[in-house]
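The structures come next, written out as C-alpha cells.
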Structure 1
Amino acid sequence: MNVGAGDPRERLHETLTTALGLLETEPHLTRMLAIDAMGGGPTVLARRNRALRELAALVAAVLRRAPDDMLIIAYLGGVAELVVQHVTGRLPDLAAEVHRFTDALFFPASR
C-alpha cells in the first residue's frame, strides 16, 4: 500500500479492514495478542510495544502525522480495547465499530 497517495480516510479504512480481517481468521492468535500478551513478561511486552510503535508509524504515515504522535498510540489503545470487547463476545461487528471510532476521532466532518 502506498501510504502517501489518495484520501487518508479511505486509506486508513482499507488498512484497518485488512488488519481486522486477519484478526478474524485467527481468533486464538487474536486473543493471545489482545489479552494474554499483557501478562507475558518483559520480553513479550517489549515485542508488543515495538509492534505497536511500528503500527503507529504506519497509521501516522497514512494520516500524515508525526510518527511519534501520542494521539496515534492512544487511538491504537482504543482499537485494542474494541478488539478485546469483540474477542470476549461483547462486540459483534468489530470492523464497523473500529471505523466509527476512527471517523469520530480523525474525520469528524465525514460523519
Structure 2
Amino acid sequence: MSGGDVAAIIAAGGFVLLVLFVAVPLLKLGRVLDETRNSIRDLNQTVSPLLSELTDTVTATNKQLAKVDKITENISEVTTNVSSLVAVFSATLGSPLVKIAGLTQALRSALLGKKK
C-alpha cells in the first residue's frame, strides 16, 4: 500500500464517522418532527369541537343580549312614563296638598296653643 491508499482509507473512515455523527441528530430531529405532527393533529381534533361550541355559545349570548336590550328599552319607557305621571301629580295635587298641610299645621298649633 502506498501513502495515497492509506490517506484514502483514513479519509473514507473520517467520512464514515462524519456521517454517523450527523445521522444521530438528524434521526432525533425526525422524531421531534413526528411528535410535532402528531401533536398538531391531536390539537386540530380537539379544537374543532371547541370552536363549534364557542360559536353556539356566542350565538346564544347574542340572543340573550337582544332580549336584555328590549327589556332596557321598556324600562326606559316606563321610567319616562312614571316621571311624567309624577310631574302631572305634582302639578295637580302637590300645591293643594301643601296648602292643606299648612292649614292643618296652623290649626294644630292654634288648638294646642289654646290648651296651654
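Values in this text are rule-based calculations from the coordinates and carry no lab data. These numbers come from a predicted model, not from an experiment. Cβ atoms are built from the backbone, for glycine too; each structure is taken alone.
Things to note:
- Which entry (1, 2) yields the derived value 3.6 for distance in nm of label points 7 Å out along Cα→Cβ at positions 70 and 94: 2
- Which entry (1, 2) yields the derived value 10.7 for distance in nm of label points 7 Å out along Cα→Cβ at positions 6 and 78: 2
- Which of 1, 2 leads on mean count of other Cβ atoms within 10 Å over residues 46-53, largest value: 1
- Rg and Dmax of the Cα atoms in Å, for residues 38-101 alone derived as 13.0, 35 - corresponding label from 1, 2: 1
- Between structures 1, 2, the greatest calculated value of mean count of other Cβ atoms within 10 Å over residues 14-21 is seen in 1.
- Source structure (of 1, 2) for helix-only ellipticity at 222 nm (-39500 (n - 2.57) for each DSSP H run of 4 or more, over all residues; to 500), computed value -35000: 2
- With FRET efficiency 1/(1 + (r/R0)^6) of positions 22 and 54 (r between Cβ atoms, R0 = 35 Å, to 0.05) derived as 0.15, matching label from 1, 2: 2
- Answer label among 1, 2 for the case where Rg/Rh (Cα atoms, Kirkwood Rh), calculated from the coordinates, equals 1.86: 2
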